[in-house]
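Q: Take a look at the structures below.
Read-outs: derived from the displayed coordinates by stated rules, not from any lab. Keep in mind it's a predicted model, so treat the numbers as computed, not measured. Cβ atoms are built from the backbone, for glycine too; each structure is taken alone.
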Structure 1
Amino acid sequence: MRRGRLIRLLAPVIAAGLVLVVGCSAGQRSSQTGEQSQGGTSTQGQRLSITIDTFQGRIPEAEVVANYLRQVGVQAEVRIWEKSALLEEIKQGNRVAYTQDWGSSTFDPYDLAVPKLKTGDRGNYSFYANPEVDRLLDQGAAGVDPEERRKAYEQVQRILIEDAPWIFGYYMDVVEAATADVVGFTPAMDSRINLHDVSRTGADSLVVGLRVDRLQSLDPANHRDRDTETVIRNIYDGLVTRTPDGRIVPELAESWEQPDPTTYVFKLKQGVKFHDGTEMTADDVVFTFERILAPDGIDGQPSPRLSLVGPIKKIEKVSDYEVRFELEYPFPTWLQLLPHTQILSKAYVEKVGSSQALSAAPMGTGPFKFVRGQVDSEIVLERFDDYYGGSDALAPVGPAQLKTVTFRMIPEPSTRVAALKAGEVHIIQEVPIDQIAALEADSNIQVLTTQGTRLYMIELNNKVLTDARVRRALNHAIDWDTILKEIYGGRAHRVATAMLPSGFGYDADLAPLAYDPDLARKLLQEAGYVTD
């Protein structure tokens, strides 16, 4: 990062001052408007006032964005929140502009554009509503013809450019690092750290420094978190898995067929052992999915993984090694969801009796078995010598090469880097941007990069900022190319709307809204705002 250039970008913002909050009472909420005049009162002759709400990690970006908005006549300030407190305020509609991010696990708009932009969906914190976009998203998600699906998603992107429900942003490279003696480690686009394929020269143990302070659970059906899943997927396997570049290949399944658009039949590998020595059969597969589908499947509560199993209508055992799934409607993305469901032992779950007990002593068919640990400190695993081998499509096939692996919680970035340099850990997640160059120059370290699948944006409350001209003006006011270069060191890449280049239907020919402060002022003036 060019520190001098960044300081110049931030200087007007630093001079204006910041507001730091961790919560906001009902009385305080009124202090953010200005913006509220968008809700129906005439804006004629007023100056638009915007508060950019943000949290640790996005502060420099929010500060520079506020500076760009001031340059087109917007009264802008930044407020810094504890992330969970801000999210609660956003969900209640109390904020107007806020930094957010959302990841895609299916390489399809189904789990990115749909939850973020479909009317009333679970991640639609901007309160955007457009019936035509809803219709097209449904057509894209459930259509049978791939070309018709692609056209639907492309049409969505063209509408989004005009509606501008957010200040559209960027995606980040996934940058991870390992000591030089680590062999076979490749960062995955879905963030998985697959230690089955990894070894260390001259050693049989390895420690991973995770970016989080705790995991949610070691019950595969009781979490909604990528970092939690990366640990779980070293203990458990699924019917299918995903290669580092996103292809779906068999894992516990030997093969599958699709006799019609709503039916999938999986033939299971025979002789697969759980860590307690019992054999996996179709009964375990049926139990695993029915537990997620049941409204009370997780100790009387619904599973957080429900939306990740898709529109399953029925799952049934055909034989001991064959399972049939029937979907409620055609769903082309369904196979992309399956790597996120790991198969449990029906007998073992019924024996331990609760999700909490399963989390305390997980037991799967994966390459490593649980030894000890706590979700808020570290998890220690040991090689499962009777492992069936894993996916035939991902070499090496067979038992893991490492004897023991440890996942250690190290949420502070500089601490992770220091631990890596000291050899206390051997792989770390999320290398800080400003330390990449130094690590690349260190002969004892290897820096590894892949394309990210997480979208970063500044969402706008469409119930408050009702005029699309204003929302487009805010987009045109910001020089994202400079922000991504100076703050993120070129490791972030701009996108035109709410879809990623790794996802199906991405329109690479659609240009982002250009940095054009004169056009931004013009649009604000047309909407009735003063800009000088």
Structure 2
Amino acid sequence: MAGTAKAAVWIMIATMLSKLLGFFREVVLASFYGTGAYADVFLLTLNIPGLIIAIVGSAIATIYVPIYFETKEKEGTEGALKFTNNMINIIALLAIVVAILGLLFTEEFVKVFAVGFTGEKFRIAVSFTKIMIIGVIFLALSKILGTYLNVNDSFTVPSLIGIPYNIFIISAIAISTKTNVIIMAIGALLGMASQMLFQLPFAIKKGYKYQPYLNVKEDNIKSMIILMLPMIIGVAIGQINTAVDKALATTLGDGPLSALNYANKLNDFVMALFVTSIVTVIYPKLARMINADKKEDFVNTIVKSSNCILLLVLPITVGAIVLAEPIVRILFQRGAFDAESTNMTYNALRLYSLGLAAMGVRDVITRVFYSLSDTKTPMINASIALVMNIIMNLILIKPLGYKGLAISTSIASIVTVMLLFRSLKKRTGYFGGDKIVKTGLKSLVSSVIMGVCTVFVYKGMYGILGVGMINELLALVCSVVVSVVVYFILIMMLKVDEMSLVFDIFGKAKSKFLKR
């Protein structure tokens, strides 16, 4: 797993840079627009192109991996390149059709995604969507180029695409305050285009050459379509979960939608930094192992990857729950983002964090099924979770408001990973599930003890240092440092094997930064 650790480190560094800039984008938006109507409109419409590509583009890009390796083995590098160009041309045509439909039926799109928007808020949302819907073309091509780089062992560049994207949006937000809010939509579109253009020269360096080749009747395309359809449904279900939450949040007035978004962004940072970094590296490896019939290595990769995620994410989950209020206040509370905005956001963060570890393991197990060319099982399990999430949303939104939406999402994630575990055992037999559960319990116990220590340290330091942003930041940093030390001591005492991999990852990360 040394190669995995090295690749994961580079992705973590690249992702950290992109996500930190993404956080700054959210801070800028919160500072200028708070949790008001313009913030709600921008955040919702910004997600519409991404939602469409997440449903179709992500499915295509994921299935592309095992078929690419299969085609390369049968037809060589030229055959794999031909297959890649065929995919790019097919996806480009589909994206253009989607963009045209989006322009023709913009109001209908917005009504689906924002059932609570009316009047001026609805009008602005329609204007934003008409501009940003073109972005589906750039996002679709960016997705395939990024996956092409991954299968050719280039993981860092696709992780950096958030940098130009966020620079464009941050600039647009700042300019919009002096000109017109529509500038935010234009900046978002330019940001989407930058993601594709940023990766293109690196793909060319890895051997990509464009060919105007399109043939939907090829055998590998037919295989891809067969595998892709249930995956599209499965991915769509996951995105529908998010869309339903946001649509219901729009019925709660100004504020809840933005608060849920800001809280979700904090969790997304953890997911992208630790979970996506590991999953991105192991997925091509799993596909190769299946082709080579290496069952023992396959199981070992599942166990080590899942345990590594649990060891990293569970303490962060507990930390986010006990330190949610100061974290949100330090990151966001300024300008239009007032104390009430902080209150809504940190409550949402605590409740979303409950399902964070489950989301991480879910992503690993889902990729395991995809590497086995099984896209139906994740779809079925996701469908069950979707129904549960919607039912819980409708039940909890009335008594708990936006908090009910966050709780429902976390519970649905936990249920999904339990269903996937059961299905994987039926599909492959033994896959190391007992080892994953054992490590998870050790990490949970250590995290809870760590959480108690964190609360005492933070309150003690805050009492000594007093009020003020700098003092609160110092108290927070001190409590985090102590909690990290306490957690690692407890984990070492419990003799968790995967800690060696975690230390390997952070050791490599440290050396990379020192070299700089």
Structure 3
Amino acid sequence: MTETTAPTGTHVHHMRQVLLWPLRLMPATGADHTHQRPWEVLRALGDAGGSPWREVVDEFNGDAANFHERHYNEFVTFLPYVQRFLYGEARTGRGETGGAGMRVFRRHDVAQVRVTAHADAVPVTLSIVHTDLYFFFDVDVVMLNVEVSADDLELAEAQDLLYRFGRGYPAGWDGEGKALHCMHSVEWLDAQGQVLSRSDAQQRDTFLAHVCEKRAPRIAAHWQFMLEPLVYDLGDEPGALRYRQIEYYRMPVMAYLAVQDPRALSREDFIRLGLVTGQGRGALPYSEQHLNDFERQVCYDRFWGGSGAAPAAINDTRYLCSGLSLIVVGAAGSDFFCCRDRGVLAQFRHQHFLLFLIAHLQKSSLLMFSDRLAEALNCLNVVDANSVRRFKRRIRSSFEGFLRFTHRYWFKDISEQTLVRALYQMCATQLGLERLHAEVKVRVEDMNGYLEADSLRRQANTVVRLTVVTIFGLIGTVTTGFLGMNLLAEADAPMSRRLWIFGVVFVVTTVLTAYTMIKSKRLSDFLDVLSDERLPFWTKMKALVGVWRAEQS
């Protein structure tokens, strides 16, 4: 708390905020990294001492003594095919094939973050629980995951943290040059409290110049630091691992709030939390007409009501899911709600985080495939054979990648547990995953269908040309080969003379064949006219003359 005031019913005793930022990985450059997967490059950089990231040896992969009940509860929550994606299979371990579908890296040098919401606000220091990078097989997506915690906050402070903290860059600036909708200042701190990096949101001219020059937003300095040695692809820094923004600059966010009295929160408070609109001043953030279905669309109230079969300890728990956010609010006095091993806090950090990650992996992957198709089409030059070949390779690669994504990561249900299943369905519905998947699937199939049709067209043209050459070559073949007749009796001529005649005939035949191939399209049209019994003789002769007539534009 920033002031020594008595706690109110809306006082937040403990808060967890989880940011999940999906980014698109760009193809590696340089001979040393072309055939390496991104996590292999990052692992090598860490081994060389140039990266703070280290691969996580988690509870499912390490010593059984570190495997706790909360990890078991996490595992059994999901259906078998989701378990194989998340944890791999024991008979193959977590290797490159047959293992888990993702790699996780963690950095430990950043211990705290000091944030200032406004220029005249008191700074708040948050503890960094962990900072991870998630890589996925067969998908060029990386996810930055930052979890922070704080104790003893006012509800307004918590609302501002949710609203302002997870932004990749400022949305704009006011008349005084102050950054809008983001933290006035963000500082990453080490364990000793030393500043490792700070935000530059107030440097308006730098952001404006970058957009003017690059036609792309500039990632804020503190987020660039957090992602190093990954570098922004549209920046000037060299680096083997490069990324681009793929979704909105506001990061998807999860939050856990243990408040003094959840019943003391007003409808406005829940709306501002569920839609992540920041603190208010006693008024709804939007019109009442716009918010009249808020409870139906955003709230999951199975454990909100004070009655029913649920234990009394969790009857004051409310879940808010808008797709881009997943918030759980409950009573700080409830042992079950605050339990880190079996309660809601454990579920929030394990099961609920994974369902949120899966939903946003699906969305970001589909957007990535859509971007790749658009880029391939933009680079296509139909008069350049090399460009056409590159286009075909990129489209076929995207088609193969989409098939692998669909079979590895595309789930319509991830659990049979009612709460997890309901929250996942709410996330999927709010994010429009079904519609997005159908749209990208149609685009990929259209592109692949175009390649197949183009291949068939080229084969048909080749067959037509070969047929024309065969038909006209048949005339000479039958004529010269009738009854084995030779026009020139040169069988007993000297070898030199026979070789000379052979060379002349070979050259003439080759030229005639090539010329026939050149004219094969028009000769094919002539053969079509010639075979039409309904056309008069003079029309057929005009078609023959048209074989050598100059084409009119």
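Q: Taking Cα Rg over 2.2 N^0.38 Å for each of 1, 2, 3, which is largest?
A: Evaluating Cα Rg over 2.2 N^0.38 Å on every structure, the highest lands on 3.
Q: Still on this structure, I have one more. Using helix-only ellipticity at 222 nm (-39500 (n - 2.57) for each DSSP H run of 4 or more, over all residues; to 500) as the calculated read-out, with -8000 as its value, let me know the right label among 1, 2, 3.
A: 1
Q: For which of the structures 1, 2, 3 does the calculation of distance in nm of label points 7 Å out along Cα→Cβ at positions 332 and 348 return 1.2?
A: On the way: 1: 3.7; 2: 0.6; 3: 1.2.
The value was obtained from structure 3.
Q: Compute relative contact order in percent (Cα under 8 Å, 6 or more apart) for each of 1, 2, 3 and report the one that scores greatest. The partial results should precede the final answer.
A: Working: 1: 25; 2: 21; 3: 15.
Structure 1 comes out on top.
Q: For structures 1, 2, 3, calculate percent of Cα pairs over 16 Å apart, for residues 220-323 alone and state which one comes out highest.
A: Top value of percent of Cα pairs over 16 Å apart, for residues 220-323 alone, among 1, 2, 3, belongs to structure 2.
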